[in-house]
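Just so it is clear, none of the values below were taken in a lab; they were calculated from the coordinates. Remember, it's a predicted structure, so these values are computed and weren't measured experimentally. Cβ atoms are built from the backbone, for glycine too; each structure is taken alone.
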Structure P
Amino acid sequence: MTDKEETQFWYNSRTGAVEQGAVSPAPDRIGPFATREEAAHAMDTVRERSARWAAEESRNDGWRD
């Protein structure tokens, strides 16, 4: 693990825990985040980005105004 990886934080989607460094298997991790607090709110970030992407996609589809 690199120094940078050791100072980053990840959200474990399986356990709901915030981890410092790439501890868990990649499929279970969301991140990296610069702070523990950002990682703790990972699911909020995922929901916000998903909603934004869905809205952009529907605008680009041309079937919705």
Structure Q
Amino acid sequence: MADLIIYTLRTCPTCDRARRELTEEGVAFEERMIDDNSQWFDEASRLGLTVPILVRGDRVEVGWKGESG
């Protein structure tokens, strides 16, 4: 299991950018596309109002480098 979980939407350009940059940096992550899974949608909804949402342990970051989807 990756140390980083990222909640995304299929149609979110900011999510695409976050995913691409994390991959380029070699960061391992578990992607949870919330439009594919109602449980993941519920989890993300408790953490923030927009995506991407990045979770590392107890730390939650909403958005990507000052942007949100």
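FRET efficiency 1/(1 + (r/R0)^6) of positions 23 and 55 (r between Cβ atoms, R0 = 35 Å, to 0.05) was computed and gave 0.55; which structure, P, Q, did it come from?
Derived from P, not from the others.
Can you say which of P, Q returns 17.1 when mean count of other Cβ atoms within 10 Å over residues 15-22 is computed? Answer for the origin of the read-out: Q. Computing helix-only ellipticity at 222 nm (-39500 (n - 2.57) for each DSSP H run of 4 or more, over all residues; to 500) gives -13000 for which of P, Q? Answer for the origin of the read-out: P.
Out of P, Q, choose the structure whose coordinates give log10 I(q)/I(0) by the Debye sum over Cα atoms at q = 0.25, 0.28 Å⁻¹ equal to -0.95, -1.11 when calculated. The read-out was computed on structure P.
Comparing structures P, Q by relative contact order in percent (Cα under 8 Å, 6 or more apart), which one has the largest value?
Q
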